[in-house]
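Just so you know, all these numbers are worked out from the coordinates, no wet-lab data involved. Here the structure is a predicted model, which means the values were calculated and not measured. Cβ atoms are built from the backbone, for glycine too; each structure is taken alone.
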Structure I
Amino acid sequence: MTLRLRTVLAAAATTMLAVVVLGSALDVLVARHLRHELDRSLRTRAIGVAQLAASAPALVTTPGALDAPAGGTQALVEVVDRRRRIVARSLSLGGRVLPGSLAQGAIEDARPRYRTVRFGGDELRVYAAPVADVAGGGAVLVAASTADLSSTISTLHGLTLLAALVAAGVGAAAAALLMRGALQPLARLDRAAHEIGRTGDATRRLPDPHRADEVGRLGTTLNTMLESLERARESERRLLAD
């Protein structure tokens with residue numbers, strides 16, 4: 001494997017790794033933000049239901065009154081009394097019932113809680129909060145599907161992978177161009193040195209790279225070596241002539 005190929009592959013791998021690490025960190029931050037926003041919307045919806053139960057209890061049991069979305073996502077709402085008997089519920093729930101254990105825990109501990117549960121074939125984020133104004137102390141449960149959140153996160157993962165591949169390609173191309181410019185003077189030195197070695201002509205010199213870097217110093221050093229070799233041969237010829 002040539003030096004150029006090794007450098008190009010290293011540049012591509014390093015660039016891809018950097019983009020993947022940064023993209024993964026961004027994915028985590030975005031996912032955390034989206035989950036926080038979903039939790040906040042569920043809590044806001046639960047507060048609204050609790051306020052409705054306190055100010056107009058009759059409206060809570062009105063069909064369709066609990067079917068307003070939460071943060072743009074269809075919310076499933078269920079209000080239960082202290083014995084976990086359903087007082088009101090969203091029409092969108094149909095014949096399904098939200099996990100009663102979550103409501104029981106909120107009632108017993110007198111504090112709200114979140115939980116992610118499997119509900120049929122879907123995954124739901126559920127918020128349960130105690131409500132003192134429902135049948136002597138019940139609870140309100142608000143749930144929403146995490147499908148949109150999961151879809152957004154999956155899309156971010158795909159975009160991160162695509163960005164990593166594109167960045168790797170750009171990094172490899174940039175490394176190839178840089179290596180081409182860096183190795184051209186070395187290739188000229190190699191051809192000239194090979195020709196000098198083939199002919200044995202120590203009077204010839206390598207082309208000056210006109211560079212102040214390692215390649216330029218290498219050319220100068222090799223030409224100095226050739227000059228020393230030429231002087232040594234000249235001294236040898238004079239010695240033999242005498």
Structure II
Amino acid sequence: MMIQKVEFEPAIILHRKPYKETSLLVDLLTLNYGRIALVANGARKSRDKAGLLQPFQMLSVSWKSRSDLGTLTQVELMSALVEDGDLGMDFPWVKRLQGSRLYCGLYLNELIIRCIQRVQAIDGLFQLYCHSLELLQSDIEEAVVLRSFEWQLIRLLGYGVSLNQTRNGIDIEPDKYYYYHVGHGIDETTSSSPQAVSGAALLEFHCGQWHKAEFAKDARQLTWQALQPFIGDKPFASRRLYQGLLQQQKSIKIF
């Protein structure tokens with residue numbers, strides 16, 4: 001198999017872990033190549049390199065590979081190389097997410113790793129992720145950012161459906177209840193069904209409105225149903241950390 005060489009690719013660190021004695025294995029989301037995994041040789045011995053290879057860090061990376069696991073050959077901080085707007089977006093990752101918003105960001109990272117295969121390029125995913133990080137640093141409610149990201153991710157994966165009609169083409173009615181049939185679409189059900197989502201909520205979501213508190217449970221129910229084939233039953237580490245924080249703050253669970 002031929003060696004592939006890529007230079008100066010915009011990328012964001014999703015996750016990293018120790019690899020062998022002195023190296024790191026890093027998971028990245030790139031602008032043009034999707035999610036990739038690279039070995040950063042000797043990174044654990046280099047304070048400068050280890051400092052760059054942190055989650056949410058926007059980088060310019062170069063690598064070589066002959067399989068789905070490549071070798072990092074060069075890394076630089078992206079914001080030092082380009083002006084804001086050159087990629088059609090700002091650089092929210094220069095700031096640090098804190099508290100519950102940090103755990104929300106880690107959840108987005110885990111979700112991408114669960115849902116996206118390595119070297120699976122998906123148009124718009126990089127921009128969606130960057131925009132969501134930016135929103136997590138704004139005053140917008142965390143749950144709104146997460147639900148919007150989840151549903152847009154589902155659409156990018158090819159599983160998005162119209163939320164104003166059932167899969168049989170019948171208009172959604174606000175006073176009825178429905179559920180998401182994975183891979184098919186929306187079907188009608190009863191209010192007593194554990195999968196039930198109100199028609200009123202679906203019509204709001206169809207218009208991109210995820211912020212209404214009275215539909216928060218419906219939003220979480222809908223996106224969780226749609227994501228289930230991708231995420232499986234394995235618990236999210238970020239969710240466990242987030243729930244621990246909620247117990248301290250006595251807040252409402254959002255993922």
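What the table below lists for this structure:
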read-out	value
Winner on distance in nm of label points 7 Å out along Cα→Cβ at positions 27 and 51 once structures I, II are ranked, highest first	I
Of the structures I, II, the one that -22000 was derived from, the read-out being helix-only ellipticity at 222 nm (-39500 (n - 2.57) for each DSSP H run of 4 or more, over all residues; to 500)	I
Volume of the Cα convex hull per residue in Å³ from the coordinates reads 150; which among I, II	II
Origin of the derived value 17.0 (mean count of other Cβ atoms within 10 Å over residues 35-42; candidates I, II)	I
Highest-scoring label, criterion being relative contact order in percent (Cα under 8 Å, 6 or more apart), among I, II	I
FRET efficiency 1/(1 + (r/R0)^6) of positions 155 and 195 (r between Cβ atoms, R0 = 35 Å, to 0.05) from the coordinates reads 0.05; which among I, II	I
When mean count of other Cβ atoms within 10 Å over residues 147-154 is computed for each of I, II, the largest belongs to	II
